[in-house]
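Each structure below appears as C-alpha cells.
FYI, it's all coordinate maths here, none of it is from the lab. This structure is a prediction, so every number in the text was calculated from the model and none was measured. Cβ atoms are built from the backbone, for glycine too; each structure is taken alone.
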Structure I
Amino acid sequence: MSRTKIGVLISGGGTNLQAIIDNIQQGNINGEIGLIISNKNGAYGLERGKKSGIESMFINPLDHRDFQSYNDKLIEEFKKRDIELIVLAGYLKILSQDFVSEYKNRIINIHPSLIPSFCGKGYYGERVHQAVLDYGCKITGATVHFVDENADTGPIILQEVVKVYEDDTVDSLQKRVLEIEHKILVEAVRLYCDKKLRIEGRLVKTI
C-alpha cells in the first residue's frame, strides 16, 4: 500500500506534530509528512519539522489581502506537493469553506475536550481546561474529528476520557489531556493512512 502524503498545520510548539513524526519514523503510520505550515513566525513546531528533514514554512496571514487569499495560498502549497491528508496539530485559525471543500473528509483536527462539550468558537488551549474546571466536571478528555465548515462540528473519529481531580489546575489537567491527544491523534492518522475509516453521516466507522 502506498504511503499517504500528509500536510500539517500548526501554530505553536508542535508536540502533537512530534508524536506523528515519531510514529512515522517508528513505522507505525503508513504515511509521510510532505509539508508543515505555521501561521506563527518562530513556532517551535517548524524547528521540529526541520530537525526531521521535513519541509517547514511560515506563511504570514498579514502578507495576504484577506482570509480567503491566505487560505488559497495554503491550498496552493499543499496541492503543489500532492498532499492527501491535512492534520491540524494545534492550528489556531479557522479554515475557509474553499479549503474544507478542497479537502473534504481529508482534514483531521485534535481538540482538548469531549466534543460536543467545551468546543466551538473561543474554546482553545488553556481556555478549554479552565472552563472544564470552572464547571466542576468530573471527567474531560480529547477528541479527534474530521473538519467541516464549522468549528469543532465534524464527525468524531476517536475520543478518550481523562479523569478530573479535585486539586487539578489548568496546567496539571492540560498535561494529562495532552498525553491522550498524542495517543488518539496518532491512532486516527494511522487508521486514515491504512484506509480503515469510513464516514456514514455523522458516524465514523473503523473497517
Structure II
Amino acid sequence: MSREPRWNKIKSEISSCSRCPLSLSRAKVVPGEGNLYSDIVLLGEAPGRSEDEEGRPFVGAAGKLLDKVIDEVGFKREQLFITNVVKCRPPNNREPRLDEIITCSYFTDEIISLVNPNIVVALGNYAGYYLFELKGSVKWVGVTKMRGRAYRLSILGSWRWLVPTYHPAAVLYNPKLYEVFKEDISLLKKVFSDMKDSSRGLLKFIESRR
C-alpha cells in the first residue's frame, strides 16, 4: 500500500499545528523528507535557520557535513528518511525544550510508524532522549556515553536497532569529533549490511525448504 497519502496527511497536520509556542515564530514547518520505504531514519533535534527558510531538514552547514559523511560510508541521502524531534525552529537556535519534544512526539511517532524503519540513528542528545527514554524505557545518559554501539529496543511496537551519535552541528563546533562521528555512521552501515545479509540468508533457507 502506498505511504504517500498518509505522509501528505501528516505534513498537512504539521503545517497547521499550533500545539506549542514554536508555531508562533517559525517561518516554515520542517516535517522531514526522504525515502518513505527506507530501512533507516535519521532523527535530529530541531530545524535551524536554513531549514526554517526552506522547510527541509539538514540543508545548512550541519546538513552538508552529514551528507558528506553518509556519502563517504556508502549511503546516499535519498536512500534515507530524515526528520527531527521538533518540526519548527526554536527562536535564536536555542535547544528544544522537553515539553516541545513531548508535544511534537505525536508527529515523530506518526512518522516513524509510517516509515517503519529497522534502524533509527539518534543525532544528538535530544533525539537520544526521545528514542531511549521516552519510547524505549531505557535511561539516556548522554551521547558521549551511549555512542559507539547499536542497541536493540522495542520502539512504537516494533524491535529496531538504535545507533546514537553526535549531532552534526556538534561536529562542526568540535572538528575533533569528525572521525568519531564517521565511525558511528560506519557502524550504522555495518548494522544495515548485517541485517540485509541475515534477511538474504533467511530467504535462502526458506527457499531451500520448499
helix-only ellipticity at 222 nm (-39500 (n - 2.57) for each DSSP H run of 4 or more, over all residues; to 500) derived as -14000 - corresponding label from I, II = II
Please state which of the structures I, II yields 11.4 when mean projected area of the Cα convex hull in nm² is computed from it.
-> I
Entry that produces 0.80 once FRET efficiency 1/(1 + (r/R0)^6) of positions 51 and 155 (r between Cβ atoms, R0 = 30 Å, to 0.05) is calculated, selected from I, II | II
